[in-house]
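What follows draws every value from the coordinates through simple rules; no lab data is involved. Bear in mind the structure is a predicted one, so any value in this text is a computation, not a measurement. Cβ atoms are built from the backbone, for glycine too; each structure is taken alone.
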Structure I
Amino acid sequence: MKWTSLPPRTSRRGRLLAASIVWSAVGAGLTVAGAVWALRAPAALSAPLLAGGVAIGWAKGRLVLAPMARRNAARILDAPDSAFVGSAFAVRAWALAAGFMALGAGLRRSALPRPWLGLIYLAAGSALLLGARASWAVWRREGGTAREDHISELRNST
């Protein structure tokens, strides 16, 4: 049995919604944690940490995660209409997420000061929020139907 055939099953639009919610929730959580930790720095360092985290996150989100979210949406739209809700992301993406969770756990236990960890979390979170923005845009545009021209456009987007 393929993992995409497991219950609970949902439509393409449902998987687009699930992906958008995951991108948003994880991005928001990391952004808030990062901002809180960056604000623990002395006043002269807080603003540069916050600005740096958002700037790095914006660049990564724009150049890496937004295109990745659009390719993921194209993959969902190419798949059968009814599939396992967890197939909102490919198995490889889930493995990558688990790796990043392990990395985050390791960093939280490291000697790295929390304000600097805040910079990393803020960058990762704001990048994920830009990916979420791209994912939500596809969810809104699709309205429950998969159009071949739109799938091709998503697959080839940068």
Structure II
Amino acid sequence: MQCVLTAASTNLFTIVIACVLLLLLGLVLYLARFLNLWIQATMSGVPVPLVQLIGMRLRKVDPTTIVRARIMAKQATLSGVDWRDLEAHFVAGGDVVAVVQGLIVAHRAGVPLEFRNAAALDLAGRNVADAVQALVDAEAIARRNQGSSSRESG
């Protein structure tokens, strides 16, 4: 009788170990999806915790889009572009990459533009980069007209 219990407990122990190993393998495979993105973000100077990437996925936010947009902002030396703002804009249905590209255009043109204003433009259906470019063009025309009118009066 004692031998039967030992064999049954050995089989049960083997089954438990196999289940635990399968769960660990599943967890490793799930985390491997985020590992490449985590390495890319870290090497680009925008470190993000692995847990935050998993949280994004659970919140139905595409972590790849958010990380790539944050990398673009970092490389363009934009300040004021926060992970939470990017996620919130994504959840609201906005184009995160287009907003960051618009912010980059504004930054390079010397036009002060905050993320929230750019996000509002995007959610209103405007292309942020085009809106900034139109503003820059309008300012250039105004300066040109102002310069030609001062030459005419002088």
Structure III
Amino acid sequence: MSRRILVTGSASGIGAALVAQLSDAGDTVIGLDRRDADIVCDLASAVQIAEAIATIDGPLDGLALVAGLPGTAEPEAIFAVNTNAPRLLATGLAAKLHGSAGIVAVSSVTAARCPLDDAAKDALLAAPHADLSHQAAIADGKTAYEYSKAL
């Protein structure tokens, strides 16, 4: 039976490899990326994410949150793409997920470098999406990447 799966970061890297593997297995894949995808969307933009969600008809059998920015990007962009976008997509697509659907979020071993305890992580996750980098008081991409992967 063919599954219907949304993959973010589908245009390159791990996302593109996952799209190829799922397609080869007979699954229907909806690619979402900022270029060269079924749905073109800048995951740093909550507005574009909402628009992308509106274009996706359910049901989905899976959601693979693969897209991410590296530590060389600006902290605000890192938190937007690596932390906020997966939360917005999972929340926004929840009603369109089949009852037995799965959500996979790709992270990194770098998350282990984040010095925050669980209470501090919870406090950051409770912050408004737009304020995450400011709440964390992070000025460099490397630290923002570590935090974003731990959250």
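Quick check: -24500 is what I get for helix-only ellipticity at 222 nm (-39500 (n - 2.57) for each DSSP H run of 4 or more, over all residues; to 500), calculated from one of I, II, III. Which structure matches? Going through each structure in turn, the value belongs to I.
Here relative contact order in percent (Cα under 8 Å, 6 or more apart) was derived from just one of the structures I, II, III, and that gives 48; the source is I. When FRET efficiency 1/(1 + (r/R0)^6) of positions 11 and 67 (r between Cβ atoms, R0 = 25 Å, to 0.05) is computed for each of I, II, III, the one that comes out at 1.00 is III.
As an exercise: P(r) over Cα pairs in 5 Å bins from 0, in percent, calculated from one structure in I, II, III, equals 2, 10, 19, 22, 19, 14, 9, 4, 1, 0. Which structure is it? Computing P(r) over Cα pairs in 5 Å bins from 0, in percent on every structure in I, II, III gives 2, 10, 19, 22, 19, 14, 9, 4, 1, 0 only for III.
Figure out for me which of the structures I, II, III the number 72 belongs to, where volume of the Cα convex hull per residue in Å³, for residues 43-98 alone was derived from the coordinates. Answer by label: II.
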